[in-house]
Structure I
Amino acid sequence: MAQRLLVVEDSKAIAKVIEQLAKALGFEVTVAYNLAEVESLLQGGASFFAATVDYALPDATDGEAIACVLSHGIQAVVLTGKMDELTRQKILSQPVIDYIPKENSQAFLYLKRILHWQRTNQENGILVVDDSLSARNHIVELLKRRNFSVYVASDGVKALEVLEQHPDIKMVITDLEMPNMDGIELTNEIRKRYTRDRLAVIGISGASNGIHSARFIKNGADDFLRKPFCPEEFYCRITQNIENLNNIKQIQRAANTDYLTDLPNRRAFIQFSQSKIPQYVEQNTAFCLAMLDIDYFKKINDTYGHEAGDNVLKMVALYMRKHLPGAMIARLGGEEFAVLLTGVDDDQLYARLDDLRRELSLAQLSYENHQISLTVSIGVVFNSDDKLAAQMNAADQALYNAKENGRNQIVVSGQED
């Protein structure tokens, strides 16, 4: 069900712009053009995830609509054409998400970012570390306005324990002066355990000595804030660091994902397998590495066209996900796939691969008005403690033998004869 956004705006043109960008984010939008309409909606029991509120309305010229919306427990972003300091302070004295001056088109792009993060910030955990309860509660309150999942610790030692317990934490905000382990020591310990692309650290301090910001950065922090800080700067720095982490995650995903099938690519398969196979060997876990190739794939492309071939690759990927849950499945290139699979024993692993092979041989893959049949050949090596490259070569040779022996079959490395 779509979340509902209340747009309070007397300008129909601006209301339309906000409505369009909110709908693009998946919101269901209700527009109110004055305070009377807002009161009527809210008194009638309408509920909203959030609201954008124009500071000055025809029947509420001094921000009265803000208090009305907030009194109903609705998070609010304030848009204002007034830029004076008194108005700014009046807005920020209330628990609003943020305020945005209506200066130019950038205002609406910023609003879109805020609304996007309000919907998704719950996925981002932030740990607040401060021995002062009041300071800790202040930061927690600011973060909860932005819908972050918030955790707390009173010193660095407890913070490390919380980090181990909650892998969804993406950021640590730590004070400098704390007992047991201070913020600098904590930052240093964090960087021994978590890389910058996994966890961001923001140091804070009320000390007037400017050297502390440099000390935090040199010990692995990503940013620094001096107390007391204004909410605007706080939110800008938090959002920027969270966005940086998500941008890195998207880049990493693009670098490790096959663009066509959305499976991991060769690079991701090799990195994963090099990490996991030694663990399987050490723990005596039954596993196999298999190479799978679509038989006569060139004929499919020649007969039905390359778009049909692309569709076949996508469907084969879907079948592999369905029949091999929990396996590492990758497209190596062209029509060749790789699988790293664990199980109870060799017989079970073989049976799972053969079930996949059989299901694909019986399938009729639809493309436009065509029903496309196909088979696959599989080469597999079981429980090898050889290096990954040697295992992949062995499985590839077994795959070649499966092709030579008539296709649509599994050949186990070392049992070709």
Structure II
Amino acid sequence: MDGALHPGLDVARIRADFPILGTSSPRGKPLVFLDSGASAQKPRQVIAAMTRCMETAYANVHRGAYNLSEVATEAFEAARVAVQKFINAADSREIVFTRNSTEAINMVAHGYGRGVMTPGQAVVVSEMEHHANLVPWQMLRDAGRGIELRVCRITDAGELDLGHLEELLADGRVGLVAVTHMSNVLGTVVPAERVVALAHAKGAKVLLDGSQAAVHRRQDVQAIGCDFYVFTGHKLYGPTGIGVLWGRLGLLEAMPPLYGGGDMIAEVTLEKSTWAPVPAKHEAGTPAIIEAVGLHAAIDYVNAIGFDAIEAHERILTDHAMAVLSAVPGLSILGRAQDRGGVFAFTLEGAHPHDLSTLLDRAGIAVRAGRHCAEPLHARLGVDGSCRASFGMYTTLAEIDFLAEALGHARKFFA
């Protein structure tokens, strides 16, 4: 479909790498998958790498003094180095493997929030956070440790209100600013470097939830200047069960571990334990070995295509979607940020999001319906819920046109 929308990115060739995109819906309609923001599909290269690991190179890591364990350990640690290079971290020890972004944020809330921040300090989040970057900070606030939670407003266009952020930082008591790098509802791309500059000027650290951003644009944590960055493998065309916490080495060393158990210790007696150096200190128990191999393969796959091509392709998709969806009578797009990615949440007059999603599914179109783990954001925008179409590198202009056409038919159905 659509051929090469950008020199160097052949969408038809890319789609051929994803077996599921060649399947049909239960009603025999070609699958139009527009829910990559929830979880992206997997290319053959990732599937093959994980299968190969299970068939020829699987053993537990870091523990075995035999060849197969050494091979598995090398593959696991190679994945860590791949992540380091992917986000341009200074040191592979700064990469902690987690189950997902949610666990990574909880680790920071526990380790930095409870172990490093002091009573009287505050955490700043925004109105457009995913629950994963809100609930852990509410739990920290409610833990009786004297940590305040402050909420930065967004504008009516769905952009972070930097003026309000400055006000929240003004008293110098903010210990951490934890905000999304790209909204999973609005597609808004937050000006991360500006946020970091404002926060650091007042002595606050910055955590960026890169769950969406790391998929769509090249990320460089050293250039951004943040202190923590999290993302998850399953949105990056990799498997579920593997995520990443990047943190500055000194911060990871200062943070107490969230979990205790095997492989995160230096010494254990019946009276006490001491911790292994990072990152092992924060990786208790048998890790997601096969999933780490899959994440490495996904990173290799994305890197082979190149973010220049991916970003250019997405700009074309985003501009086209804004034009054709805006032309659908009765449809309202949530958010009009100047800098946005391929995530579109919308409502259709007279149609409940769940009913609309079900009707679209009959046409073979998979979109999300509900509040997308962002209830406060929907409340801020004055809607109970929305449908969401989110794009991947395999998304085509024809699929967006088909969505717009189906929405036009749905409007008549619900009228």
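Bear in mind that the values in this text are calculations on the coordinates, not laboratory data. Quick caveat, the model's predicted, so the values are computed rather than measured. Cβ atoms are built from the backbone, for glycine too; each structure is taken alone.
With FRET efficiency 1/(1 + (r/R0)^6) of positions 121 and 273 (r between Cβ atoms, R0 = 25 Å, to 0.05) computed per structure, which member of I, II shows the largest figure?
II
So relative contact order in percent (Cα under 8 Å, 6 or more apart), computed for just one structure, reads 23; which one of I, II is that? Of the options listed, only II reproduces it.
Which of I, II yields -11500 for helix-only ellipticity at 222 nm (-39500 (n - 2.57) for each DSSP H run of 4 or more, over all residues; to 500), as computed? Derived from the structure labelled II. Each of I, II could give Cα extents along the principal axes in Å, but the derived value 71, 57, 36 comes from II. Taking FRET efficiency 1/(1 + (r/R0)^6) of positions 153 and 329 (r between Cβ atoms, R0 = 30 Å, to 0.05) as the criterion, the top-ranked structure out of I, II is II, with the highest value. Work out which structure the value 1.7 belongs to, where distance in nm of label points 7 Å out along Cα→Cβ at positions 169 and 225 was derived from one of I, II. Answer for the origin of the read-out: I. Compute distance in nm of label points 7 Å out along Cα→Cβ at positions 241 and 345 for each of I, II and report the one that scores greatest. Largest one: structure I.
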